[in-house]
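A short reminder: the numbers here are calculations on the coordinates, not readings from a lab. Here the structure is a predicted model, which is why all the values come from computation and not from measurement. Cβ atoms are built from the backbone, for glycine too; each structure is taken alone.
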Structure I
Amino acid sequence: MKLYALCDQDTLNTRNLSLNDFVGFARKYKAEIIQYRNKEGSVESIKESLIELRQLWDGFLIVNDKPELVSFCDGLHMGQEDLMKIDKDILLAAAKIREEIGSDKLFGISTHDEKEIKIANNMDLNYIGLGAFKHTSTKDVTNILGANLDKLASFSTHNVAAIGGVKLSDVFENVTYLVVGTGLYEA
């Protein structure tokens, strides 16, 4: 499995870590992708962080929930709630996002169950995030998939990134990427 490193700004702030520190962890564990997530930052501060990350990181760089900033990175990841803010019909929302960001950018969405996976199968995506696998300290989650995550991943026609409480030591049969955040510092 490949490593997808989740760079959460709130976690960096709590742990007094810089973007450079995070990139060092991502390199150490041979990550292919870094997703930058900053739920509290302004668009301008997120843009500045993406520019800094781009200078530090030559792998794939994805921004969370900010399609307007995709020109500063290689792609976009969106949650179900954020897609619904664009259009209540999630298929239309994803189509609008794909049109906005273009076909040369990576695009992934979060999924949490079989129904959402089957809907995502009809979207022009590069991957889905599936979870939460376990409880995580970076986000409040109510739907824990546990061992069922791997079975659910088999329903996807897209690459699957296991999200939520994933550790570097976790093994799945039907998952392409392990999305690891705080686990990079604790390994």
Structure II
Amino acid sequence: MVTKKAILKLLKKESIPAVLIGGLAMRIYNSPRVTHDMDLAIKTIDVDKVIIFMYKHGFYLVMSAGDETVRLCQTGGEASEWVTSERPGSMSFFSFPDPVSSQEMPVSSVDINSEVDFLYDISIPFSRLYKSAQAIELDAVTISVASAEDLLYLKERRSEKSPSDYADIEFLRNLLVKNRPHQKP
């Protein structure tokens, strides 16, 4: 199985720019947040490249998840068609320990630790997000991590906020206040 760190390294090698956002980005800023998925912002124009990339590395796009099964696209072509017709604004990919033999798989076969989400319809233009991102060296891999200001902006603009979103907003506001340069009287 390809690790999340390897995905970041391979995206860079394939010249697909991505910015880490979400819970793992929050962890970089020392948030107590615990998460299993990796959220990456990408350019809309790179959606098809990302689909090809993820299928090449054994990941499948999940179209929907129920209590007992998940529906996924078995090929990159199906995934591209689904994204074009549904226009979801994001894509969730998972790897499976066993070969995928059907469009519907039992929820129990999903490795939640393998989830990688690509978001391309977000409230900040990608070029701005990328420009203000911090380059962080993590285990010999340089990754672009959204700035605390941009993470806060994204969290505040979410239409449906979870309790963890509210906690993240409070954490980011406190972080930004703490790191604000002190003005002399």
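Between structures I, II, where is distance in nm of label points 7 Å out along Cα→Cβ at positions 81 and 121 highest? Don't skip to the end; give the middle numbers.
On the way: I: 2.8; II: 2.0.
Top value of distance in nm of label points 7 Å out along Cα→Cβ at positions 81 and 121 goes to structure I.
Starting from the value 136: which structure in I, II was volume of the Cα convex hull per residue in Å³ calculated from? Before the final figure, lay out each step's value.
Details: I: 108; II: 136.
So the calculation was done on II.
Out of I, II, which structure matches 0.55 when FRET efficiency 1/(1 + (r/R0)^6) of positions 97 and 161 (r between Cβ atoms, R0 = 35 Å, to 0.05) is calculated? Intermediate results must be reported in sequence, preceding the final value.
Working: I: 1.00; II: 0.55.
The read-out comes from structure II.
Name the one structure among I, II that mean count of other Cβ atoms within 10 Å over residues 41-48 of 17.0 was derived from.
Values: I: 13.9; II: 17.0.
Working through the options, I get structure II.
Work out which structure the value 114 belongs to, where volume of the Cα convex hull per residue in Å³, for residues 9-72 alone was derived from one of I, II. Please report the intermediate quantities before stating the final value.
Working: I: 78; II: 114.
Attributed to the structure labelled II.
Suppose relative contact order in percent (Cα under 8 Å, 6 or more apart) works out to 20; of I, II, which structure was it derived from? Present the calculation step by step, with values, prior to reporting the outcome.
Numbers: I: 20; II: 23.
Considering all the candidates, the number was obtained from I.
On distance in nm of label points 7 Å out along Cα→Cβ at positions 57 and 177, which of the structures labelled I, II is highest? Mind dumping the intermediate values first?
Details: I: 1.0; II: 3.9.
Sorting by distance in nm of label points 7 Å out along Cα→Cβ at positions 57 and 177 in descending order puts II first.
Identify the structure, out of I, II, from whose coordinates mean count of other Cβ atoms within 10 Å over residues 33-40 was calculated to give 20.9.
On the way: I: 20.9; II: 18.0.
Source structure for this number: I.
Identify the structure, out of I, II, from whose coordinates distance in nm of label points 7 Å out along Cα→Cβ at positions 1 and 17 was calculated to give 1.8. Don't jump to the answer; show the numbers that get you there.
Values: I: 1.8; II: 3.2.
Attributed to the structure labelled I.
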